[in-house]
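A.B. asks: Take a look at the structures listed below.
None of the figures in this text is laboratory data; all of them are computed from the coordinates on show. Note that this is a predicted model, so its numbers are computed, not measured. Cβ atoms are built from the backbone, for glycine too; each structure is taken alone.
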Structure P
């Protein structure tokens, strides 16, 4: 993603939030989201000098941005065998350390969901994470977002029991962490 993509990605993200989280996240929160505000945040994030995340965009035949995924190193502690951001696996009888990546965000234009765009973006993110040396990917999904949970389960993710709470306009919602081996 570069400077030219920022406003288009923000439009996909804001519209995606407003569609995917309707009835889950308070409407006051969703209504307050703006493409302009999100563009300012994306621009700030993109300009960070030590940024470790990667962004991929999907475009249609007209060159319009229709999807976006952001991923990078895992941002939270993943406790497996007492290690943070790594996982021990047995490989041919020898323990090997596996780095853990994270899908931070994945959104598709609401009118195009279910057409395979999100799956293609996720597959490419997995490929690039694996190329970067990550052996496992995690992501967070709102517990009440059943459609997203089914999507990630079809992509090989499983809830691993970790939860976190986020507040949206003073309403606390629970997120579930999902994990899969790359």
Structure Q
């Protein structure tokens, strides 16, 4: 709660690797409940436009991260993800990260999921395209204050607001 109208779009910057810190996330499977991405300019600032997923960005069928990275390099020449997905159904998990021994269910009451491939510990040696973590940020779509239809990010004075992001690990 605040005493004056305030921009408020908190998120939690979390890295995941279900196989452990030393393992690559590339063979893990990712499902994202989305058919659209937020278009950004060359500085990663949202333009206010949504666009339909191309095959390299489509995680609806829970492919391996590696298979999508292979598509991404073929489609765009890029070797990593750093993108905001527009979530489709609030009654379904926003995402699922899965491996041979379990899966992580990702739920939110927000409308955006930012995902990017990462190597948060630069001390580890890695090849371009090999990643040790997947960052997942659940939030209202970025730059919503400047784009109609992106969501309400104004916390009104004296009105409490609560958001829920839930991560649940289920072993096989």
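A.B. asks: Tell me which of P, Q gives 5.2 when you compute distance in nm of label points 7 Å out along Cα→Cβ at positions 20 and 156.
C.D. replies: Traced to structure Q.
A.B. asks: Quick check for you: by relative contact order in percent (Cα under 8 Å, 6 or more apart), which of P, Q is greatest?
C.D. replies: Sorting by relative contact order in percent (Cα under 8 Å, 6 or more apart) in descending order puts Q first.
A.B. asks: Same structure, new question: Matching task: -2000 is the computed value of helix-only ellipticity at 222 nm (-39500 (n - 2.57) for each DSSP H run of 4 or more, over all residues; to 500). Pick the structure from P, Q.
C.D. replies: Q
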